[in-house]
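Below, each structure is written out as structure tokens.
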Structure 1
Amino acid sequence: MTADTVSIIMNPELALLQPYPFEKIRLLLDGLTPADKPAISLSVGEPKHKAPAVALDALVANLNTLEQYPSTRGTDELRNAIANWLVGRYQLSEPEQLAAHHILPVNGTRESLFAIAQCLCDRTSNRRKVLVPNPFYQIYEGATLLAGSEPDFYHIDSNADQNLADITDTQWQQAQVIYVCNPGNPTGSVLSENGFKLLIEKSKQFDFTIISDECYSEIYRATPPCGLLEVAHAMGNTSFNRCLVFHSLSKRSNLPGLRSGFVAGDATLIKQFFQYRTYHGCTMPGPVQQASIAAWKDEQHVIENRNAYNEKYKAVLPILNTVMDVDEPAAGFYLWPNLPIGDEALTQALYSEQNVAIVPGSYLARVANGNNPGTNHTRLALVAPLEHCIEAAERIAQCLKKLT
């Protein structure tokens, strides 16, 4: 018997999606045998530090709230906790107004950074471009494509301000939306107040929306990075017109499995996004809301978390600097070194000779203007325990000395 051929109608934009980087890595390493050493992963940006007890206790203490449907807007208590955190962190004002009109809880920034493009992108417009950093977090590209728009990649490196200044007026004019990541993934670079001012001025001049992914904002070396809402407020844009920021507890509080974050900014856009999410069914469970409230109210665990990452940088950089060109980033928990050999070749060698997992930089970028800016780079996520990060750095150095 032969099965009948079945024609299935699908969204054709699904065919535009490229394999996720980790699927590409799986294929790259297929057939290779890992070295007979304990595996160490520097590939996935999944925090491994302990989650704050105050959040876990609140989660467990409120399991009875699973007996009710949660609301899309979240509780007043949650939005007030987020508003107070924003006011304290970014020198904003009127927390009651923020909580009432400018904040919406989300189930982690990944799903909301994707969903927001479905609300903001107009398929009928002749301005169908979305400015996307390159290299970048893959969600920006996928969101753009499935919203019926076209990514327009702009180069990013260690000079975030100059990267925005290099975008032409023609590009600004064609764009409906721009994604920025501050601090940057994978570069760790940060925008200054002047960089954000340029962005806000361009958005007003050319009428596009700024999506600022700020989920690494609390992991920095010395100086807290400024934020989009902070600069908009200082410029007198207290309604945050055309401005949306996304924050998460995944990195700040080592709670990636909680899937908790928020979007804040332009009240009109928040209202429309709320309506979208009402249909989408994106609601945060009650215990997660209570755990989130506890996490946003506590800063001590954030300080300890930041100090732990900074210790890793101090320990790892002297080892890696003997074999590669790598600088300490201003923020985040990644390294983005220039490599003396190809990024795919090093990924294979480290796996087969040292059992260390990394991400080829070229897998985190796209070819634009004939160049892939991730080529001969790698992203190293310093999320493993300190001793494992040191061991991984030593294995990387040993491998590169042999290869070069």
Structure 2
Amino acid sequence: MTHADFHKEKMHDFYYKNGELYCEKVPLSKMIKKLGTPIYVYSYRTFTGHLAKLQKAFRSVRPLICYSVKANSNLAVLRTLVKKGAGLDIVSGGELFRAKKIHCQGKKIVYAGVGKTEEEIREAIKARILLFNVESIPELEQINAIAKKMRKRVNVSLRINPNVDPHTHDYITTGKSENKFGIDFESAKTIFVGSKRFSHAQVCGVHVHIGSQIETGDPFVEAFQKILEFIDELEVEEGIRIKYLNLGGGLGAIYSDENPQTADAFAKRILPLFKKRKCQLIFEPGRFIAANSGILLMKAIYVKKTAVKNFAIVDAGMNDFIRPAFYNAYHHLWPLKKRENAPQWVYDVVGPVCESGDFFAKDRELQEIKGGDYLAIMTTGAYGFSMASNYNSRRRACEVMVKGNTFKVIRKRETYQDLIRGEKASA
């Protein structure tokens, strides 16, 4: 599939009408006038549309699609996806709390993460989640001990590290032997063979997740073939049958000039591997569903011209959106209003945070920016607000969901009082 073919699919619902940027049927200038900036803006139709693409592509195997909460954990986003049939993939007690808050059924929750605490394990058992994705032998022993004390029996899926290079950013690679994630094949086999000693943890699943923002099917096929060979070996040699096969996430989104596979292309590539397999398939997409579903609106405060650079200084900072600073990630910048025949200038678009890493674009050719102009950072629906902080004692942005011709604030902008909640002035 070519890059042009991919773009024939509807990626998102942000577009220009008469030179003005819209989300679905809402002109974003209307939103800014009421709420100010910075604002995270989400499209309901894009979120649900990307989930529907996966559901349709894999309908023949009826998988459980567990949206990865860490990508965007706003309650309205989670509730929207759960109402459309999604389960949830969680990695912390806080994410479990959010899942319960929007009434996601426990049987549609899977729990990953390398460092689950005793309290988190207890709460997950109480919530009757479907599966713990276990990352180490000590973790499995801990889950078994806690379940035994609670007189409960829980399902466990072993996360296997297949030592496959997904050819993505080092920080989002999770399936190589040097990564902290998962268990090697030999250790996993030992656990399965000796699983009867875990009286209250039924080891009945296999989990694999090799990384994020993976553009081609090759790493997936390599990893899944290794996993299936392992499963066959367990069944033939040990008589052990796997009930759940969790294939993780990792499908890419377009940020710049990437050429990721579509849901249909991914399904056509991997579904032949699972013909005649009776285990329940589970997927954990996050970025694929959320990334193109959101933007971050911001205002240019000043334009600073020096002998070597033009700096557009905006009111959003790395505390609001850290991906460019953290991953050197590329994100398109769109003006709120396109001006006909506007001159083009080269800018570094930077925030007000006291760090040289506080930037959104460097040496970027853009429509001429003037103080008071508004810009949108595109493709910020995943790992945008969920990674935001209060660094420099900055208030976090508000979040807004657009649905058709209406918009609703789904998280208020923080107040200064919010910044000091829980603090004491006296030591």
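By the measure relative contact order in percent (Cα under 8 Å, 6 or more apart), tell me the structure among 1, 2 with the highest figure. Result for relative contact order in percent (Cα under 8 Å, 6 or more apart) over 1, 2: largest is 1.
Kindly point out which one of 1, 2 the value 137 was derived from, the read-out being volume of the Cα convex hull per residue in Å³, for residues 52-123 alone. So the calculation was done on 1. For the read-out Cα Rg over 2.2 N^0.38 Å, for residues 252-395 alone, a value of 1.30 was computed from one structure; give its label from 1, 2. Only structure 2 yields this read-out.
Work out which structure the value 41, 24, 20 belongs to, where semi-axes √(5λ) of the Cα gyration tensor in Å was derived from one of 1, 2. Only one of 1, 2 returns 41, 24, 20 for semi-axes √(5λ) of the Cα gyration tensor in Å, namely 2.
Determine which structure produced the value -12000 for helix-only ellipticity at 222 nm (-39500 (n - 2.57) for each DSSP H run of 4 or more, over all residues; to 500), calculated from the coordinates; the candidates are 1, 2. So the calculation was done on 1.
Each value in this text was obtained by applying a stated rule to the coordinates, not by laboratory testing. From a predicted model like this one, the values you see are computed outputs, not experimental measurements.
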